[in-house]
Structure 1
Amino acid sequence: MTWAELRKSLDLNLVLIALLSVLAFAPLTYPGFFQSHSTFLPVFNLLDLERDLWSNWGWVPTLVRGFDQLRGEGPFPYLLAEFLRWLGAGGVQSIKTVYLLGFVSSGLGIYLLGKEFYGAPGALVAAVVYVYLPYHLATVYVRGAYAEAWAFVLYPLILLCLHKYMSKEAWLWATVTVLLYAALALTNLGPALLYGLLLLAYVLLLSPSRRAKGQAVRLLVLGVIVALLLQLPTVMRHGLVVQSAQDFTQHFVYPFQLLSASWGYGTSVPGWDDTLPLQLGLVATGLTLLSGMLLAGNDVDPTLRRRVGFFVAGALVMAILVLPPASFLWRVSLLSYALRYPWQLLAFVGLAMSIASGATVRLGRQLARFPWRAVLVTLAIVASYSYLSPRFTDVQVGGSPVAIMGDRMALLAYERQGPLLHGATVRLTLYWQSLQPMERDYTVFVHIVDATGRTWGQQDSMPVAAERPTSSWKLGEVIEDEYELTIDVEGPREGYTIELGVYDPSTGERLLVSDGATAVIID
């Protein structure tokens, strides 16, 4: 086989996309772990799964955030990480690797979809835009939304297989479509059901024939049925729990936020003063608008016009749905129960805009030339490059946190220097992770007690010598907190343990540890 024949049989763009994704996943290769809104929670959930893997039917990650059938995370991405655990990877390495594979696979998936729609040159642009979408990067590096990050892989693959089935009506594509949709439902059920509505619109508007439309609709119904049946083990274990959506309408996005270039690490707050990045992305927005304008040309293939027009219009409609005027529609339709926040719909907006962005290469003849395609790819990467600077921590965690205090803060690990002997000085370093924003300033107590429970050394202080009160902690932030205690020389020679916990100084009420105790004992 000649090189030309080999190159024709092997799509080297697949390798190129993996290489172009390097900057997106590069922070995942750094030492330590990146701090996000969840930080180590996916690691702890993974290790919770494997404690009793083979009899853990119906398991879902519920650590701290509780169970929600529609809006909670599903087990599928954790099973992928568990496979890496079987291969010998550590918990942190497994989670980081799945994030990494998610970036690369999402680019490959949308490339294959775009190649089917309008050819390889445009598909390459679509892939890079999709990988470097600001919302995609924020999902990983700001929110640490482990399941949602993997959903970015499944969205284009499901659409690709559904499109193939509509074109060829081959049962292989039907089977793969159902399996991928089931995987999406086991990743995030609520977004999966909403995505089913987007797929339904695609089928109804773009089916090549009435027969294909009927077959595709029945396939979608089958996919939803299979997805719901796969939820039965979870329902049997946890019950059918759907949390209230009363705060949903407080988190709509304001138009300027969609176009903002600012980047932050805060959480979603009611109103417009978010530091959570919610922008669409300058390159994706510009190319989508350009695509819409190029559709007006007289020489555009009708099929391509309808297909690209669907995604341009779809991106616009879905972008409007994250704005405050759409509040009434969300409430009346009850679709607010499918998402925690309306801005999570930006994942679908990003998908549609990426597909539309790639179409500019097919619609604009000048853009199809290599130099211009290279410029578009470079712009997509450079425009998001400044967003690739997550915060890191080098704390080494075990299989579970040492303790969780009132679902507000987790003691990740600790280090002790100095012997537990009378007259000795003990230096204790605590590593906390914030699990939710806290309005109160809690006090940490560290007591050195003997076998009878009598205290021979103690220190009560707000974290970091009161320099980092808990009300200042950002969600997911890791705090290094040091204490120095001297054991009273009048106490027993040895036999001491360290008792620590957290309390509200205004009431003296202690936060309960996850096992119901009011303090955790360490040695």
Structure 2
Amino acid sequence: MSKQMANALTCSNLRIVSRSTGVPLVDDVSLSVERGEFVGLVGESGSGKSTICFALLGLIRKGTQVTHGQVRIGGIDPLSLPSHDLLKVRRSEIAYVPQSAGYALNPALTISRQLQDRLPGAVDAHDRISHAFNRVSLPATKDFLERYPHQLSGGQQQRVAIASALVTNPKVIVFDEPTTGLDVAVQAQILDMIRRLCADEHVASLFISHDLAAVASLCSRTIVMRQGRVVEAGETRQVLRTPNEEYTKTLVRSMPSLSASLAIIGPRGKGYDRPSAIGNASALSVDGLSAYYGSKRVLHGLNLSIKPGECTALVGESGSGKTTLCRALIGLHSNYEGAISLDGGLLQKSSLQRSFDNRRRMQYVFQNPYDSLNPRRTVRDIILEPIRFLGQKRSGNFASEQLKRVRLPTSFVDRYPHQLSGGERQRVALARSLAANPRFLICDEVTSALDVSVQASVLDLIMDIRREMGLTVLFVTHHIGLVPAISDNVIVLKDGRAVDFGPTADVLINPRSEYTRSLLELTLDPGRTQETPSATASALGPDDHAGLAVQREHI
């Protein structure tokens, strides 16, 4: 059998251009995936990954056209099929697992109905759905199947999306950032599950991701894209360990490595150049905080003290209480017992009861820049919003000055969010918070939706602004690999309780809690050998540490 016939998926010399400008969005791209093989496709936003992904599904975005090349799925060209035949191919030959299952699942339909729609007319639909749910470790009970997407956790939603792909028994599955935004424990479970499932079913898998550690743990080969072209391709171990192209080297250097970062900061956390805490008083203190949803207690007597100028990381899985704590701090969750003080002054429970000055002094940067910015307002209006709310007046150039602070061109003031990249949107969200001249900043998973190199630049920006403004920062994250590079102290939450707290290096090198140790073990780390059954169990060797930490000189 020829190599061409052995490949379940082949893309040959594909070129897709903009109809209006003729500019290539994908230029001379070739790739192939064999049955049972995982191939990684990496690159920043705008590199052409999504355009290729949709082309493999037979979808060409409005305003674009294929001018050269072809796609083959088991000998079928999806780009040449009429819509009716294309639908049949997507129900039998190829399946797609989206990045955010919460958005991809129809909120108005039950889980059972959505999977049944994938199997029109199938007499064994119920059995196939039950089998798929068992494969992804979800209960195939009537109660669960009749739930709606909003009634599931993020990890459960992602498993449903994978079950939806498996239920048609496809030969090819395209995974589009399937672990983005998931905490380390859920991420590890999802990766292990799709590795096992695709091996058992002998499915050809294209794994699109900006998480190089996930790619290293899963994929036998990796393709690196930039500006619509393949700049490097080969065995994952070679591409990530000894890359030839400077762009690939930059991506690898930007990837946070827990082991490398800990080696740099040392046993007392002195290796990074960080701002020093100011004085011994507390900028924020939390005393005996117990928070409730109805009668259910979700935080249990938390005590916390952060000094002025410090950055404290808040780490934990989904459901650990991180978001509830942050909402209580900012005044969006008032059903709690205990006390929260800012600069020595007791804060009212509800933000509506707090003074304008207290609202100004504590600001919040939300997780997803695609959701947190009003799509109908210009960047200027978005930045000026807190100023107007607080009844303050600023000069006409104020919005432009804030853009300079977050390293964006002043010409962006008249743009709308849809005209910005993810990293640019997050910088605008940061500029909006800084416009109020706060003393305390809550950064809630601010890098989880961003490409790895963009993550690094946003971290760099936060560290610089913290130094310039003397900010105190609470940095919320599920990615422990980021913690050593930015925080002085770390709090680990589990089931609403602080199970570890102290200087970053002390907690991460000598954790007191078994839970913290388990989080560290589950963290995918390109700076240490990954023990996995994949073909690239050690895509990055233990001697590659120095080039993989989030080091400021590399950002």
Structure 3
Amino acid sequence: VRSIGGLPLALNLIGKHLYIQSYSGQPRRLHMALQGLRSADQRLRLTQPQAPAFTSPGRPPDAPLSLQSVISVSDQRLGEAARSALRALSVFPAKPNTFSMEAALAVCNTPGETIATLIEAGLLEQSDADRYTLHQTIADYARLHHTGTDAEERMTAYYVSLVEAHELDYSILEQETTNVLAALQAAFELGMQAMLLRGANAFSHFLQTRGLFDIAGQQLKRAGHVARSGNDTSGLITTLLNLGRLAEKRGDNATAQACYLEGLLLARQSGNSERQCDSLTYLGGIAVRRGELKQAAAYSQEALVLSEQSGYYKHSVTLMRSLGSSAFFQGNYADAEVYWQKALALARQQNHPERISALLENLGAIAVNRGDYEQAKEIYHEAITLARQIGQSERISSIFANLSEIALRQKDYAQVKEYVQKGLPIARQIGHLEIISLLLINLGEAEIGLEDYKQAGDYLEEGLELAQQVGHPWLICYALLAWGKLYFGLQRLELAATTFREALEMARDANEEQVGFALYCLAQVTFAQGNFEEARQQGKESLDIFNEIGHEKAKEVEEWLRSH
């Protein structure tokens, strides 16, 4: 039914054909008939006799009725220009896909009057204002009579240029996604290597924003092959950077780092300072998430120097965000806020909703750690509104994880579950391991709060496994802290203490906040073991850290010390 667009005549012809094939009672014959109908040529050639009284004008009275014969009547009445245009339009995916008049004119290389002729003949449908579509059966007919590759080449050139000109105009790209992918497929099949390389890289950002990681990966893999086989160093560097971004979004930081390092090496060998700046910027972001803060600072500082020397400021926002992240993980919230606010102002000037949303999420984390939950919620809601407007699945699921953390700190476990239930399916759908892990850990902590330790263990087991797979020290430490709380709840004190010490060692060089949490958790276990003096010392160390970084947890630790 989909293959013929629900056309009544086609349904009738196919129904009668299948009835005849099934009459023998042999399943194999019916199966072969169904397989045959996958061919557009066979569907168009299905016939049935027609009474002379019902013969259409322009057709011989004894001619059997078929889709091809019906469409050919209209086709034969067209002039040569309109007939050529109809065949050219068959390169577009059929209904329900639509295309603009501008695209139709570019692909057909014909005046608007020719397109109007096709509409008047009923061969081309107007779908919306300035949007047009070809019915599936008409598209099949036109495609069977289409020769040459000029239309495909013009289509590819048009859509590659469109994507490059509207890389951040998500509404336009959303509307044209099917056409762009058809153009890239044509470029691949026809060996239009330069177009494929340009188009795949230009469209990658949108596909990744939409969470279409598999499609983005396929296009970039093709682009990489083109660049390597053609010794196109510049194109290969661009492709490697986009492959790195894709790997990051999937939580595969090892692959991302390898892509960026190869890109950096090639950029240095070719003296391309802009691509060096790109590679260093992204490597800095990876280093931050891996807890390698000194290395992150080195990458970012080198990128800043190159940026100033070359006057290349494309990644100013990303660089400031990375520097802010380094400061945040070191517990320097004041500096982090300065970097992120500057970056946010610049992102707003650029009218870049993806960056604005990301920076709002960062600033929300500062508000959470300062204990200003209402302000954090306001910031997160602004961020998620922007993310929804551009369909950024990654950001949406990440913000739900952050909102669930607020609910966790407020001990509102029902709210934690609600946020996780909203965010987890999105994160799983796009395969974002880091966010999946974070949501599962938060869900596990909620179950600990509800004293459902069996369920908590199930969630935390998967959460820790994914965290280790991603390789983020911060995330692994977060999972270990949750496991320690689970063991403490089960009164398995020695195991709890061991787990908290492991988390503490991992956090020492990477995250001041987590050092404070690990010490506080360890103090409670140590006290339960009867080592009161050591417990108080651990509690005081925790309090000093939380006071120094301005963390809301300081009040709770202070009250604990006062009562113990």
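We did not get these values from a lab; they are worked out from the coordinates using the rules stated. Here the structure is a predicted model, which means the values were calculated and not measured. Cβ atoms are built from the backbone, for glycine too; each structure is taken alone.
Could you figure out which one of 1, 2, 3 the value 4.6 for distance in nm of label points 7 Å out along Cα→Cβ at positions 163 and 499 was computed from?
For distance in nm of label points 7 Å out along Cα→Cβ at positions 163 and 499, the value 4.6 is produced by structure 3.
When Cα extents along the principal axes in Å is computed for each of 1, 2, 3, the one that comes out at 93, 53, 49 is 1. Taking distance in nm of label points 7 Å out along Cα→Cβ at positions 387 and 419 as the measure, the highest value among 1, 2, 3 is held by 1.
The maximum of mean count of other Cβ atoms within 10 Å over residues 139-146 over structures 1, 2, 3, that is, the highest value, falls on 1. Can you spot which of 1, 2, 3 the value -9500 was calculated from, given it is helix-only ellipticity at 222 nm (-39500 (n - 2.57) for each DSSP H run of 4 or more, over all residues; to 500)? Only structure 2 yields this read-out.
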